[in-house]
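Several structures are given next for inspection.
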Structure P
Amino acid sequence: MGDIGNVTLPGGRSVPALGQGTWHMGEDPERRHDETAALRAGIERGMTLIDTAEMYGEGATESFLGEALQGLRDRIVLVSKAYPQNAGKARLRRACEASLKRLRAERLDLYLLHWRGSVPLAETVDAMEALREDGLIGAWGVSNFDADDIEDLIEAGGDACASDQVLFNLSRRGPEFDLLPLLDKLSMPAMAYSPVEQGRLVGHPALDAVAARHGATGAQVALAWLLRRPGLMVIPKAGTVAHVEENRRAADLVLSDDDCTELDRAFPPPARKVPLAML
């Protein structure tokens, strides 16, 4: 296998472009063994960026990860997200400490505001900076922020924002119109969640046609299309070792210009502003 590729966060931290999502993990006891094996297999294959949130299973996923990732903390880039109602100064610290306890970790590498709520952004920025100064987090960012939200964040003093995690895939190309260009201008990497649209892109004729030429799968084509973009982290979820291996091979798939033209025909890029979607 080739190099998995890296993205540099503001501040200089290099993280893998291809990581692992964990939404719904740890919620079904019958799947815990396979999910643990999948996560650990991904880490062995270089997919060391692990994304989670306090919302996932109301903490159940973080607790699962605390068990599943025992002994591997020094090898992973650990990301979690806080509810917007916890984005104030006092509540954010409590939320962060609760996440750390469930994750059995002393520090989050990246801590995100899950989506924008009613707490003033300036207060959230101050709360995040306090967590960073005290060593509870290495960096902070946001999730589900559209271009106007990012502009508001910068105006609120959020220049240190390290990433914006958004819904972005072949069927959700709205961010290409204005959000991703803005993030590029700010040198703020994006992170794409649900990169295969929770599996709904699998079986699409255009993806299958491109995949057939490469001896790949449609899901790998969807991931490879995202991984072509510099400064983008991609976090597919996989509940089995076989699925992790399929995802990892996507990093070695090189799409041609003709492939991308064919995908553009099937999934046209946005010609106008499209409000940011979220799942």
Structure Q
Amino acid sequence: MRTHPFGDAGRETAVIGQGTWEIDRGDRDAAIASIRRGLDLGMTHIDTAEMYGEAEPLVAEAIAGRRDEVFLVSKVLPSNASEDGTIAACERSLARLKTDRLDCYLLHWRGSVPLGETIAAFEALRGAGKILSWGVSNFDEDDLEEALAIAGEGRIACNQVLYHLQERAIEHAVLPLCEAHGVAVVGYSPFGHGKFPRPGTPGGRVLQEVADSRGATPRQVALAFLTRRSSLLTIPKASRGDHAAENAGAGSLVLTDAEAALLDAAFPVGPKPRSLPML
């Protein structure tokens, strides 16, 4: 499994992690087994959130006895992101996850609470050892610049954003800004949340061509493209062990420049949107 730096977290992190949004809606035992299978295969970066229903307790069960292997991330809702509210939300997530610390804690998206309050809470939690680093999610360049101005350099570990082959808006400004300030970029919904290119489409054919030449699958090729730069990590969800194994297989796949160029042409960045897309 390849690793990339994770901002100020002080350690290399698996480029292919495990997302958990809606993982609690299916077979619970299968989901737990899938997360454990992912851990076995090196997908030690596990992402969850207080908003994800029963995902945190499910993750707790999946990582029981293996906490030290895991780079564990959760998120606070904007409605809870006041200084006191963030600290209380973190304590609740720690209890649900049955752990004494998070490796990274994120603001899920920008809300009405002043960023200074949330960042003050993050720093207090960090000082107390409850979180080892903190970051943001769904931040456009303006929000990120404001957070950087408040926190200073070297404090924001990551920006978690929507990023898949057919949604590359972050490449206009967000990705370059993050790279300029040492902020890792974690792409969520890397398969497009139900919109993965179909085999018969032009893009699907390119994916299959590259996959066939590398003894890989189209989804593995997509994940390799989305982690092709040292700033990029991704967190696909898998509810079954075979899907987790397929995702993990992308962790050792490095595309050639020619292969990346084929995908770049098949899935162009497109015009810059007026606001950052998010789910």
| note | Calculated from one of P, Q, distance in nm of label points 7 Å out along Cα→Cβ at positions 92 and 148 reads 3.3, and the structure in question is Q
| task | Assuming 0.15 is FRET efficiency 1/(1 + (r/R0)^6) of positions 4 and 156 (r between Cβ atoms, R0 = 25 Å, to 0.05) as calculated from a single structure, say which of P, Q it is. | result | P
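Ranked by FRET efficiency 1/(1 + (r/R0)^6) of positions 68 and 140 (r between Cβ atoms, R0 = 41 Å, to 0.05), which of P, Q sits at the highest value? Before the final figure, lay out each step's value.
Details: P: 0.95; Q: 0.70.
When FRET efficiency 1/(1 + (r/R0)^6) of positions 68 and 140 (r between Cβ atoms, R0 = 41 Å, to 0.05) is calculated for P, Q, structure P comes out on top.
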| task | Work out mean count of other Cβ atoms within 10 Å over residues 100-107 for each of structures P, Q, then name the structure with the largest result. | result | Q
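Bear in mind these aren't lab numbers, they're just calculated from the coordinates by the rules spelled out. Because the structure is predicted, anything quoted here is derived from the model rather than measured. Cβ atoms are built from the backbone, for glycine too; each structure is taken alone.
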